[in-house]
Structure 1
Amino acid sequence: MSDSNTTLALNSALAALSSSLVQYSGECRPWTNSDDDSELAALDLFRRRQQLQIARLVELLGQRGDTVELGRFPTRYTDLHFVSLENLYPRLITNQQSILETLDKSATLCRDDDTASGLIADAVAEEQRTLEELGTLVVAN
């Protein structure tokens, strides 16, 4: 079992990732104006990358015998079914920024645990990458 601050930090990161708007976008299928599925494919890639980070956090918590606390999608997400990608992009960006803030706080709490710190650092890098790529998609529209 790990330090309680580390467990709290890992679960906080896990909740932010598992209840993200990127994850929810896989449940609500946003629509586009064209037959080009490249933007939807990009969202799917972001979701899969995030799922990898989620799996890594769950695995570490499980190996340590700690409680795994997945997040829940906020109720406000239910209003996002059948929205356009143009409408969804600003929300995705805001959510990614919030996730990065949570991960930064988690990184501070995990700084004395090399394994946990490494996982959080990897998640920060992936989420920053996703944020940058979302910005590229917005500019392309």
Structure 2
Amino acid sequence: MILLTPELRERLLANGRERNVDHVPVVKFFNPFGAGVWLATELDPDSDILFGLADLGYPELGSFSLEELASIRLPFGMGIERDIHFQTDVPVSMWAEAARQAGSIRAAERILYARRRSDDAYNSNSVETENRKA
């Protein structure tokens, strides 16, 4: 699997040019066989170093190498994968806080998406109620 498409690379580079911003994660990488989840927000233009939230047993913000992720060899000839369905509008600082409280990025993902569905349902009901009143 290609870990970074040209579009994702450009978005990460653009974020890297904007310093001191709480970016939304652009891409999620994961180990399909166990521990290891990375949410990348930025890419250094002079290297393969990504910045974001990494979880190898304890979630923390920091830098990690795209080349090292790509070089990991797992059973059955597999490697680190990119979650092609990953989308979020939650900034990385909120991901980090949720992951620390929940104990992992995977647990935080369930919590954040459940909260989003709950908020969407509430907003949908509020609109319907307002429409009925009108």
Structure 3
Amino acid sequence: MKKKVKAFIEIGKNLDFDICSEPEADVSFMLLGQGKTVSEAKQDFFDCFDDLKKSYNKQGKYIPEVEFEFVYDIPSFLKYSPFPLTWLSNATGINKKQLSHYTTERKHPNRVTLGKIQNAVNNFVADFSQVRFI
């Protein structure tokens, strides 16, 4: 059975994307990935994992099968997201200027606000997953 490991996507100090596997995961390793885009960071993350597996195999060490769950912090999601802040503001009821503060990390959303953003995105995905073209 695969172990689930969270991988956190964040904006790094150099404004690139950083991905770090959760240190509390019940595995014997921690992974990092970086890139100018989320896709580049994920590729680097998986390349590091492949290198680690090769190294462990050479040493006769065991690496469990894992499934990574990618989790965004709000600034990274807002930077990566295809949703304009105006749409997200309308969908959540959160002021556009407030969302902008989350993007720049001047302010941080509370749990209620995070829930509003999560629900708006989930509702959008659910609605669009039902779209069919003729």
Given 11.1 as the derived value for mean projected area of the Cα convex hull in nm², which of the supplied structures 1, 2, 3 does it correspond to? 3
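Of the structures labelled 1, 2, 3, which one yields 30, 14, 4 when semi-axes √(5λ) of the Cα gyration tensor in Å, for residues 22-77 alone is computed from its coordinates? Write out the running numbers ahead of the final one.
On the way: 1: 30, 14, 4; 2: 20, 14, 9; 3: 24, 14, 8.
Answer by label: 1.
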With distance in nm of label points 7 Å out along Cα→Cβ at positions 38 and 70 computed for every candidate in 1, 2, 3, 0.6 is reproduced by structure 3
Distance in nm of label points 7 Å out along Cα→Cβ at positions 94 and 110 gets 2.0 when computed on, of labels 1, 2, 3, structure 2
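All of the numbers you see were taken from the coordinates with simple rules; none came from a lab. Please read these numbers as outputs of a predicted model, since none were measured by experiment. Cβ atoms are built from the backbone, for glycine too; each structure is taken alone.
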